[in-house]
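Values in this text are rule-based calculations from the coordinates and carry no lab data. In this text, all values refer to a predicted model and were calculated from it rather than measured experimentally. Cβ atoms are built from the backbone, for glycine too; each structure is taken alone.
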Structure I
Amino acid sequence: MTDRRLALGVLGLLLFGWALVAAAEARLEPPKPALVRTEVLVRTVVVEPVEVETPIADGLVDWVELERQTDCLWEFLQAAGVELTFEVVVAAGTWTDALGGACRVIGVDDGLGDE
């Protein structure tokens, strides 16, 4: 029986302490909001383009054929009447490359390389 009274006494003191703390905090004024100030910084950075020579990479790409295939892909997408988004262009480019190139798909060349 004494253990039960001791436990109830400790619990009562604990609840009384929490009530005192809650009452003390209720009397405190809430902190006033700090002054809000918005600053907009505008910076102008001038970047000059730098020409970088890439002879090895340029030798691996046939730039004339790439430009021709790009033009054929453009014509293919215009004829299809699809919305030009990044995903659509990449998907169409991958699909036409798998079929031999965009120029072959639209019938401009026979897929043997030169017209």
Structure II
Amino acid sequence: MKSLQKKFKKVDEHGKTLFWSLACMVLLFTSLYVYLVNTAAWNGVGWTRAEKEMTQLGAEVSELESRYLSLKQSVTLATAYEKGFEDVRDVTFINTQKVGTVAKANEI
């Protein structure tokens, strides 16, 4: 019984400190919880925006690829000659000794 009274006396002496310590911890954890929930919500919004932008960019890339393929198919040899392209007159090959080393412009 005396032991129990000593414990109550200690709690009574340090009760104010214990109360404020626990109150500060509750405030800290509540603030941390609100911050983390807010951050998670904003990340969700950002993720949705990123998905929308990704969808738009994918559609744009698809459109550009389609245009590229249609332009690629429209180029013929006759069209190239009309635009001023010519056949190669003189073909020059690099010697096998030069393979693996840098060749100067006048050596090619």
Structure III
Amino acid sequence: MKKYLIILLVVLAGVSIVINYQQADKIIATVNSLSVQQSINGSDGSISTSYSYLVNTDKGVFEISPDGIYSSVSFGSLKEGNTYELYTRGFSYPLLGIYPHIIKATKKD
């Protein structure tokens, strides 16, 4: 029984990732601010640190990452006050700290 529950959880997680990845949008937005959120977790001498790179725009908050399945070639190149055409993937669930990921950003003149 426990084996089936684990398989079910893995399948549900995989389906969730696929659905989230398939949600793609193209948005024109102006960057208001860039911030880094640091999360430190651990116990008994085992500590892990993770970072979230958030981009606050006039169209909402987005996440940008230098690695992983949502990695962006535009990581580190966005500047406050500039307007970009953003290609994003994912959904926004601000109460859970989940934001769409910027995959590519092209500066608009």
Which entry (I, II, III) yields the derived value -27000 for helix-only ellipticity at 222 nm (-39500 (n - 2.57) for each DSSP H run of 4 or more, over all residues; to 500) = II
Structure from which 38.8, 114 was derived, Rg and Dmax of the Cα atoms in Å, options I, II, III = II
ask   = When distance in nm of label points 7 Å out along Cα→Cβ at positions 77 and 93 is calculated, the result is 0.8; to which of the structures I, II, III does this value belong?
value = I
